[in-house]
Structure formats: C-alpha cells, structure tokens
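*Asks:* Next up, some structures in structure tokens.
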Structure 1
Amino acid sequence: MSISSKARIERAPFGRMPDGTMVERIVLRGAEGFEAAIIPYGAVLHTLHVRDRAGKIDDIVLGHDTFDEYLAQRKFLGATIGRYANRIAAAQFKLDGATFQLDANNGPNMLHGGNDGFDRKLWRIVEARETPEPSVVLAYTSADGEGGFPGKLEARVTYRVTGPAELAVTFEATSDRATMVNLTNHSFFNLDGALSESQILDHRIRIAADRFLATDATSIPLPGSPQPVAGTPFDFRKLEAIGSRIRTDHEQLRRGRGYDHNYCLVPGDGARLAARVESPHSGRVMELLTNQAGLQFYSGNFLDGTLCGKGGRLYRQSDAFCLEPQAWPDTPNRPDFPSARLDPGQTYRHETVYRFSLV
C-alpha cells in the first residue's frame, strides 16, 4: 500500500550519552498525522501519533520527554528487548552440552537480556530512507559472552511506515556460534493517548490463541503448560474488556497482579493477525500482526506511580498495556516449546505490524 506523497523523515538531536556521543531522534511520517519517532538508544519507539474518531491526533505510547530520563531509569518503555525477551529460569540454560550462566536480575531468573540488555545499548543508524515507505534501520553488535550468551550476534531492527496508519517492525539477527535469540518491542500502549487520564481497563481486546502459559510464583511457565484459555479469565478469543475479569479470584491473576502471560498463537506462515484492541472512547483500533509463536499480554500491573513520564504524568497501574510478540518464555530450558535456537548460517527474522483504524 502506498502512502501519501507528503510522507517524509525528520532527524534531529535528542540528547547525549555520558561519553558525549550525540543521540538522534528520527521521525517517520505517514498520512493524516500518523507518525512514529525512534531513538537509537535502546532502539526505542519514542512516540506514535495516531488520529482518533474526532480527528484529534495523540501520542499513544508511554515514554519520556527527555533523553536523560531514559538514561536514568530502566523501565523498557518502547524499547527493543534482547538478547532474550522475557524470562529464562534460574538464569541459565544448556546448549550442545555446555551450560551458560546469565544475569539473575528478576529474582532467580533472567529477564529481558539481564542487567545490561539491548534496551541499554546505543544502536547504530545504518540507513534512513525517505520514500516510498519512510524507514530507519538500526544495528547492534552483541559480543560473544555478552550477558552470558554465546556467539557474536549481529542484530538489526527496521521501523517502516508501510501504510497511511501502519508501522512495521522487523528484527533480524545472525550469529557466528549456536545461541538463543528472542527479540521484541516493549511499547506500552494507551489508545486514548499517553497524556490522557484514561486507564485501559475498558479497552476491548481479542487474542488469536486458545492456549496460554500458566506460570509459577517467579513467572516461569509451569510444567504441563500450555493450558486452554476456555473457561478462564484468560479467554480473549472474542472481544472482551481488559478489565472485565481482571479482578477474578484466579491464582494466575493473583500471581501476576493481573495479566502478564504468554499466549500461544495459532500457528501459521508469515505475519498473521494475533490481536485486536479497540478503545470505546477514542475509537482507535490497533491490530497486531506477527510471525512469532507467542504474544506476551501485560496489563501494566507494576506501574505504581513512582515513574514520571511524558508531560510530567505519573504512570499508575492499568495506565497502559503491552503486547510483546516473541518466542515463548524459558524456551531454552523447555525442549517441548518451539525453539529459539539460532545457528551459524541461519537468519533470525521477526516480523510485526501495528495497523491502526477507527471503530
């Protein structure tokens, strides 16, 4: 689909790293006010402006107004997560007979790449293309042994405006040694706007999955998972308000303080519809298409009012939701799960599309 001839790219300084290196902000413009802004630090989706049913354009992702705020606090807002998104049990895994010890930064487990994941790295700007689909390509080289992971990993992420109100995010990676790879974007969405006073509990969501991964007290998938969503508060096969069952007395909701679970997506080839979210107030609709095996649905349970974001707003529980396409958590330790292994000569490729419309 072609986009408006007015679509273009804007680049400007956004801040500096502690060593003085300048960090840019790259804006990709689509049609009718749709635009996505990217910062190479963490390969972050900084802003995403989308029109509502009244014609008002709002930024719909949580984040910070200044670069120094991103440096000061690690909260994953809009960040690219790697080398392995989500959790790996006991912060270790075995591969080809060798045991690899990772950072235990989430209780006994590794979370989102460990202590110094891809979200804390300054990615290189490889290319910024003006037309016909405005895009920016970022790259990062992860050294063999970084975070405990084997192999020198060459990672790339491409943000591309592929329609009047559509953003495609593509991750690619190669390694010189067998390793485990699981990359994703960790944007926090509120379809009423990042500066709105609205929570997301009345947003309606549908997820194309009939199974999910129940977890233990440390958020690691239980033996015997996946489990059916049927008859549980985790059944979103039809549009349901996020908050309609979030306070149900269910052990999994107690453990996660809400939803923070991997949905096992219906298998298929290429990017396919994984989720649809609608806001009754703004009328904005977000459809997420992906080629990944899983989708982590997080209802913003641990936003506790201590984090100050855009416009000086304190982010509180249920101010946003996350949909993180990825491999299933703890896959390196679960041979019964779809594999996240990457061998030399192979290319890891993750495709996700965020498509916006109105209802």
Structure 2
Amino acid sequence: MRRGLIARSLVELPDAVFDARLDRLRAAMQAEELDVLVIYTNNTRPAGVSWLAGFVPYWSEAVLVVPRAAAPYLVAALSFRVKPWIGRVSRVAEVLHSPRVGHKAAQQIAVTQADAAVGVVDYDGLPAGIAEDLREGGPNLTLHDASGLFASLRAVADPAEIALASRAADIGRRALSAAQGETLNDMIAGVERKARELGAEEIYIAAASDLECDTRFRRIEGEAAFGKTFALRATVAYKGIWIRLVRSMCDTASRQEASARFAQAVALLPSDRGFTGFRSWLVEGCRIAQPLDPLIGSRFGEGHPPLPGALVSVQAALAVDGQMVLLGAPALIGQPGEASSLIADPLYD
C-alpha cells in the first residue's frame, strides 16, 4: 500500500503528454486490427496504466479500457467514495466501480461491440480470475496478447518521463545525503523522512550492512549493526516513475574511482563491454506493468536489452583496491551512435 501523496501535476503531466501517448497506441492498435486495449493494474503493477492515464492505485486493482475510437475509461475495484480522488489524479473519461473489474470491463466493451478484438497487455501475467472474468463478461470477444505492441511503445521515454525521473533522482540523492545517525535505523529513517518531505510518492530503503562480508541488499527489520563500509539503496517513486539509487559509505578515493568506472560502463549500454571486471551489474526498466523489471545483467542470459531512448536504472558492484563499492543511478540509453548517460551523479556529498 502506498503511503505518500499521489496527486496529478498539470505542469509536469499536461493533457498533451497523455494525448501523444494515446495517439501512438491507437496507431499501433489500428495496425494490429485491435478494437480495444485493456491493461490491468494493482499496487505492484502500476506502470502501464499510470503511463497512459496517470492512475496509480494505493491498493486494490483496476482495469483501464482504451477503445480505438473513443476515450479511455477505468473500471476500479475501489469503492465509489474515492471516485472524486480518481477523477483528480487520472485522465479518463469515466470511472466505473465493480469488485469484478475484468467482468465489468468486458461487459462494457461488449455493449459497444460484442465481437470486438481485444488486446490484453501482459496477457501471460494477467491474474487467472481477471482472465476468466473477461471471458465470462464478454463471451464473444476475442482476446489477443498485446504485450509486444505495448512494450514497443512503453520502452522509449518521452521528455515528460525523463523530467519526472530526473526529479525522482534529485529526491533520492538528497534523501540519501541525509543518511545520518548513530544506528542504521536512524540513517534509514532520515532518508525516508527527507524523501517524503521532498514529495516522494513512495520510497523503499534497503541496506548492504557490511560490504566486507555481503553485498546483497536487504530490507532492515529491527536493530541491525553496520560494518566499516556499507551501502544504502533507495527505490523512489514520483508521479508514477520509479528509479533506484545506491550510495556506498566508504573512503572517498575508492568511491570516486568506482563512480568514474561506473559512468564509463553506463556510457556503453546496452552493450555489456563496459562492465568487464565488475563483480556484478544489473539494468532495470519498465517494459509493461512492473516499474522496474530486470532487463539485462551479469546474472541474465539474453534478457531484454533496452532500446535507444529507454529510461533505466543501473546497479553495479566492483572492487577498488580490495574494497567493495556498490553504485546505482538512473540512466538514459543513447540513440544509435550516441553514448548512454547517467541522469544522476552517483557521488554523494
């Protein structure tokens, strides 16, 4: 469940941004001969619907219906009492309420066209109950997997998304710079408090509490000791955009060298050539509905290499003079012939 404030900003996300995204989607739907597109959302899979309509559920679930020739509408399991809030934060023509969002969405589609060709985004990942309700609510509808269609559009960031990611990164950097205190819990509390003061919709903090022993990040529960060198990772959401940042607490010289090598490696993405000699590395980004899907990395095979113009978050671990350093920051994949670039400095004050 989200804890931060979710509110739409007409300055950061004007109507023209959503209109442009819908125009691209409808052109792709026409090429694939789809009459309607449906996208399921819940609090762990918010990125597809938020990209098209701005809606992010605090909890519960919903289905966004995008007719090719009419305005999108939302079918939400949330109660009618939150209808005014949904209207304020979303750009949809109508909000319908039903505990069976798939069934209601299919019924509404069938009212207009009983035999409509319906593209389902993330078809294989759709909850079984939603899939069954779509078939029951619209028995003559034909369902098609529209995951590839949507992923090809969602993969490339537009200027509004890049600006939001930059704002999220600024929040995360300033929050991680506020990691002070005598205990690890004090530091984590300071990071979270600062992020929420700066307007983060959500922030999750994980720690690698002793880099000499273990480089894995964990959510800290209860009291935890920390070693001579340790790292904090902040996962930040702002206006539906998620990024990750990592700050290592170690000596300045090691941190500076690691940061320089990290930036050089990122510049070569989506090639893995720059990460030769790193202990591990990971590139995450939004493909469909998960805000931070693993795309490529040292523990993956072929993976899903990000396209030119994709917004990603990169994490890496490397040893500098025997000292392990963890780094992480969002980046933009370069166009053909151009270097990829970080949109946040991995160094901290």
Structure 3
Amino acid sequence: MSVVKKKKMKAYRILELGKPPVLKEIYVPYPGQGELLIRMGGAGLCRTDLEVIDHGIEILPWKGPFTLGHENAGWVEILGPGVTGFEVGEAVISSCIHSCGHCEACLLGNDNYCESASARGLAEDGGLAEYMIADQRQLISLGSIDPGTYAPLSDAALTPYGAVDHARCKIPGNGIAVVIGIGGLGYYAVQFLRELTSARIIAVDISPERLDVAKNIGASDLVISDAEAMDKIMRLSEGKGVHAAFDFVGNDISMNLCAKVTRCMGIITVNGLGGGTLNFSWGNVKPGVDVRFSQGGSLAQMRSIIDLVRRDKISVEVQAFEFHQLYDALDALRNGKLKGRAVIKFAKSDE
C-alpha cells in the first residue's frame, strides 16, 4: 500500500496496548489492487474498543501500531486498480472483519469465521481517521443511507443478526426467545427476532429504562435481571423454557441463566465479553442444547441488514460526537453514560 504524496490526515492511533489512543498526523494511504480509499463519514465505538485500549484482544495478537475504529462507513474517494461496481462519492459501509476470501470458511460464505481473519480498527488500520482503505469485496453500498448515522450496522447490528439468523431454525412458529442485555447489541437482537421470527421475545436487563426500550421495539415480556429472573422466565414459558437464548452480557450469571432456562434441543448463543464461564455439565445444560460463541456476521448478512434499514424495518439509536471529542465518547462509553451507540461523525467534505 502506497500513500498519497504530500497529503496527510489526522488519525487516532493505538501506539501501545494499555494506553489510550493518540491523535497523530500520518500520510493518507493510497488504494492498491482491488481497494478503495474511503473518506470517513462515521466510526462507531463499543466496549470492544475499550478492550483493545486496555489490553488488546486475545484472538487478534498485537502486530504494532494501528488506527482505532472498527465500525466504519463513508464515501468513496478513490478507486484503486481493478475496482468495479463503485463510483466516487458513493456512500458505503465496510465489514469490520478483514477476511481473505479464499479459505474454506470464506468460500462457504462464512467469511466472519475466516481462517486468517484480521479486523480493521482492532488489529490493523481502522476508521478513526479522515480516510481509510478497504477491500472492494468488503464494502456494501448504502445508497441514500447516511454513513455518519449508520456506521454501527457493521458490527453492533451485524453481530446480533448473525446470532439470530443462525438460531432461527431452532425457533418454531410459536417459539420463545430470551435476550439478556439490552445494550448496543441486544437492542438490535430484539428487532431482528421481531423481523426474522414469530417468536415471543423476553427481554432481560438490570435497567428498567432499557427494558422500556426493548418493549418499544418488539419485546413481549420484560424481566429485571435479579435472583428471581430464572423463575420469571420459566413461568412465562409455562415451565418448559425458551427455544433460544441470546446472551449479550457473557458473565457467569448470564451464561448460567441461559443454561437454566433453555429447553431441550434449544440453542444458547453468547456474544457478551463479560469473561464468564458456563457450567457445561449434565443437569445444568439440558440434552440436545447447542451452545455457541458467535463472531460477527457474514457479508451476505450485512447486505440483508442494509435491506431492512432501507425498508424502515430497523431503528437505529446513536449519540454523535465530533472527531475531536473521541476521549469524551470513550469516557461516556466506559462509564455507561451513552444514550444509544456512540458514533464519531465526520463532515462529508472538509474542502
């Protein structure tokens, strides 16, 4: 990858694990074969960014300094050699996962489980800069959808979509699903269950306010996460348990709650990074239950999400920050003071 001669940009760089990103001036990269240069419109933030800042991510070993920002959308600035199907000025969204496109997983359409996957903004240069490079195959046109608002679709929405899409074959027409944690990802999971299934949706959270949000977007029943949560869920399911449980917390309590309330032949999907452990043993996990960790979603699934947004089937709630307010956004994220998904917004043109 070369750089645009004499042209520089500002970027928030991770220079050392365990330390906050640093605002640096670096050269604007130039797209190589099959790549595009994207003028950034929006870069979403989530707790994964805090994991990167604090100590890195175990599955993505540290390879040296990189630009933060893994939920990215913007406008095409330059077409690299061999690029077709895109036009300069077109609004696009980029997959977070940088897949190879030719391993067994990629060829089967499971590019989010690529054998040699990396990730923009988590291990290599991402979108918390004025420009970003992305591969043609990992970009999707947004049409009239605003990149500044909808950047979180590339992870905050894609991850729960992947989880729900995989699990829906386990949910019958009169099925029941429980979503634990109505935060950035659980918010979308409720909506995808509403759109992709006919399930009765039980929402679980420690916050009454978040449960009110869940009710407004399709949850049938609301349960406060406390010592009585299991009994309440079992009563709502007439003592049989749910067909599918989605855990967006991932601590000991939430994971084992999933095990206790999921019926035989059901499915438990864990997306939360709470560091918990599931007691996978006879009597705790019922026979025939699938237990899985879900990682993002495929490019095909992201196209499906964009289609739902275009048809006004999915609502998006974001709290916008300007580029220079990154540290404020990270503080609000760390301290649980956000209303919606944090997004760093860029102007369409700085000319």
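A short reminder: the numbers here are calculations on the coordinates, not readings from a lab. Predicted, not measured: the structure shown is a model, and the values here were computed from it.
*Asks:* Given a computed value of -1000 for helix-only ellipticity at 222 nm (-39500 (n - 2.57) for each DSSP H run of 4 or more, over all residues; to 500), which structure among 1, 2, 3 does it belong to?
*Replies:* Numbers: 1: -1000; 2: -9500; 3: -6500.
It was calculated from structure 1.
*Asks:* One of 1, 2, 3 was used to compute Cα extents along the principal axes in Å, for residues 148-283 alone, and the answer was 47, 44, 30. Which one was it? Walk me through the numbers on the way to the answer.
*Replies:* Details: 1: 47, 44, 30; 2: 48, 38, 26; 3: 47, 33, 27.
The structure behind it is 1.
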